[in-house]
1. Of the structures labelled 1, 2, 3, one was used to calculate relative contact order in percent (Cα under 8 Å, 6 or more apart), giving 23. Name it.
2. Which of 1, 2, 3 yields 2.5 for distance in nm of label points 7 Å out along Cα→Cβ at positions 73 and 193, as computed?
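Each reported figure results from applying straightforward, stated rules to the coordinates on display, with no laboratory input. Owing to the predicted nature of the structure, the values given are computational and were not obtained by experimental measurement. Cβ atoms are built from the backbone, for glycine too; each structure is taken alone.
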Structure 1
Amino acid sequence: MEIINLVLGSYETNCYILYEPGQAEGIVIDPGFEPDTIIGKLKAIGVKPKYILATHGHGDHIGAIPALKEAYPEAQVLVHAADAPMLENSSRSFLNAMGGTQAPRADGHLKEGDEIICGAIRLRVIHTPGHTAGGVSLLAEDNGCLFAGDTLFNGSVGRTDLPGGNFDQLELSIQGKLYHLPAEFTVYTGHGPATSIGKEKQSNPFVRADSSTRDDIHG
């Protein structure tokens, strides 16, 4: 699996394009801004998106969806059901404050345990509420990596002071789910540089590994 990371907009949101060389379809994760940049990159690599996935419903992760959907009407826009209303309400998603337009309705909903398959690419949905009620992380287990959206950052975590945010939920999502992944797995974040599960378990100052996860850092 090839991963293209585009850092877009004033919020420097990480948008990811996943594809297999020689294959016609791929996946776009969190297209927040600059749709022309995303579309240009897709055309350059000869890939059309089969899926457009939003890790959550904030405007800086969904703002380019309308233009992408117009360019690729067969692409399926998927988001967790708890965040789907944010796509339909630019005030709830803060998209209006970011200068964006209203995103279209989702074509379907993501839930815990779902598998998103595009050729050889397989992503498993992990529901990780806390930053928003419908936040998800996307696990590419065969490739040893996780797309965490705004749940877990390099040395930080997603903010929980906005509507739908809850730090206790966020901590449970990270400690109870993400920190149980192998330490060597790469974490591709919604903003900022990538990190690893092991690094965050050892040193993240906001959510440390609890007693049930700490011992397997070196396992």
Structure 2
Amino acid sequence: MTTIKATNIVRHEGHVSREQRESLLRQQGGLLWLTGLPSSGKSTIAYTVEHALVARGHLAYVLDGDNIRFGLNKNLGFSTEDRAENIRRIGEVGKLFVDGGFLTLASFVSPYRADRDGVRALMAEGDFVEIFVSAPVEVCAERDPKGLYKKAQAGEIPNFTGVSDPYEEPENPELVIETDAATPAEAAAQIIDLLESMGKIQPIQA
């Protein structure tokens, strides 16, 4: 799926640089990749961060795993191959958003290291920020807002991460958030602090 099939295509360069866009936005683009088990809190944290950043005058956008499957990736299922293509596409979209200067939050289970590493490889150094949203599977199953763990345990949902499919934890993420011990607001604050320390945004002056 990653082979270029189109012929007679030429890459065009615009007249506005990424640096100019970032200067206009007063921020540096980045792809913050939130990965973790289903119901670990990824989307809740991503939207909390988005809200906090916009409140501070920054341009931020959430790419949410479920939402993407209603449109761009609606032709993909949950096989290993489809999961890989799902993440590859979002990696390419994220790369475009970062070039646009966006602070982009990607909330995807993305259970396989190779897929996440593939997205990192697309990006320049410092543009991909892997955030492991960690919670014990028992805690995730107890939350279970969509009732998916129960269905998976009953055999009604195949290829469900944490039940019938594996999850490969990040080995060297830029940030680990333990959501069984942190509220969404506290988790969001950790991400904001990380962005400040990386120089993606400037700290609020006292």
Structure 3
Amino acid sequence: MIVAPSILSMDFSDTKKAVEQLEESCAQWMHFDVMDGHFVPNLTFGPDILKAMKKSSTLLMDVHVMISDPLKYAPVFIKAGADIYTFHYEAVESVEKIRELIAEVHQMGCKAGISIKPKTPVSVLEELVNELDLVLVMSVEPGFGGQKFDPTSLDKIRTLRNWIDERHLDCLIEVDGGINGETAMLVKEAGVDAVVAGSYVFGGDIKERCASLC
């Protein structure tokens, strides 16, 4: 399973040490939670942090934008180093606009992902999954770290897994929210490909915590 530690929980007083430990761990991706203080009530990173991490790490840059205008900022974050640009279904006004954004992200040479909040039914993605490289299922309300895992996300993962397997699609399923050694096993059994973990990974020995998720 792909482990994508969320740097939202990283100790920024010693980023060099934290990045070195991630590089030595089984983690394959580095997850960026970009929040604008509008789509969600928190405010986090801009593209400069992404640029810095891109220079200091060999991990894939997994960028999740929780922002009100993902179309406007797609070029900014892709230019800064995003390998995957994941935006929220709820932040775009129509399916037509979503398709336009997916196409634009692909044209810029980046993989396109879409995320859904816990209260959004997975059925909204049935006609879009064929065009995506990744679907990020939120197992907590986006906006803050350290929340408890919502088990209703398991049914969404199973549904996505069935669609992807039946259609032989090259699309990954990622889950974010309340992931630890126990919940990681639950989502893995449901069919997830990648897990995001922030407070769990950075709240202990980074290499050991990552190993418990791989």
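1. Working: 1: 15; 2: 31; 3: 23.
Among 1, 2, 3, the structure yielding 23 for relative contact order in percent (Cα under 8 Å, 6 or more apart) is 3.
2. The read-out was computed on structure 3.
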